[in-house]
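Every number in this text was worked out from the coordinates using simple rules, so none of it is lab data. Values in this document were obtained by computation on a predicted structure and should not be read as measured data. Cβ atoms are built from the backbone, for glycine too; each structure is taken alone.
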Structure 1
């Protein structure tokens, strides 16, 4: 399976959950490492675009394509399994509890979870502490210019 990560150039060659651990995010608390990826390029772009305006959009984004072998363990969560507030903004603590538990239990390497931004798409959250993580490899890193029409 492929996963996609849109990130600033200075972080593009690192596959680590340290950035998410610094501030916390929707699916992890501060101090919990988790790598946020998307199941397709468009979702990776949408997940980043919701945080910017045209004036604040950095020009140095890179699209990282990641290979997750079939042998890597994946847990899937369906929307009906999520708390009723899972789509709220700002993100609720209830979603961080889900990601924190996923990392702490360490049973699976990847959590396939519905996207808040794009209904019907999935984020792939990677636990860098799981034993299967060493099987996950970056395939490519390419410059990603945003189409300015997306953010007006």
Structure 2
């Protein structure tokens, strides 16, 4: 089980907690602001990591996603923010950020994600198992937290 083999799940949970602290320190307008020269905002980066986790862990394992399909259309790789994210949607995303990782742990332990379709990421890394996907997520989520931290510096000045 991934949760027992290494610290990847712990790292993802810690990264999401840092993301939540960052989000809680900003207004809804700051979260939605797209600074000049950028093509996304803090809330997009936050929702993107949630959607990416669902695609990499569930879709590629042939399991249904636990997020609404509209989230995939709005926050998957290659998308940009098109609407203002309000307080209600933000609250849902915050709950999902925690809940979906807890569910991932359970689903891994149950073996629900064992049948995995190989996928080569934009980093040219091929994921061949749920273990590979979870390890990749540690880097991916850290990357987007870093983007959000940089965006915070811009939207608060």
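A few points about this structure:
- Each of structures 1, 2 was scored by distance in nm of label points 7 Å out along Cα→Cβ at positions 14 and 94; the highest score is held by 1.
- Computed 1.8 for distance in nm of label points 7 Å out along Cα→Cβ at positions 86 and 110 - originating structure among 1, 2: 1
- Which of 1, 2 yields -20500 [helix-only ellipticity at 222 nm (-39500 (n - 2.57) for each DSSP H run of 4 or more, over all residues; to 500), calculated]: 2
- Among 1, 2, structure where distance in nm of label points 7 Å out along Cα→Cβ at positions 126 and 142 as derived comes to 2.5: 2
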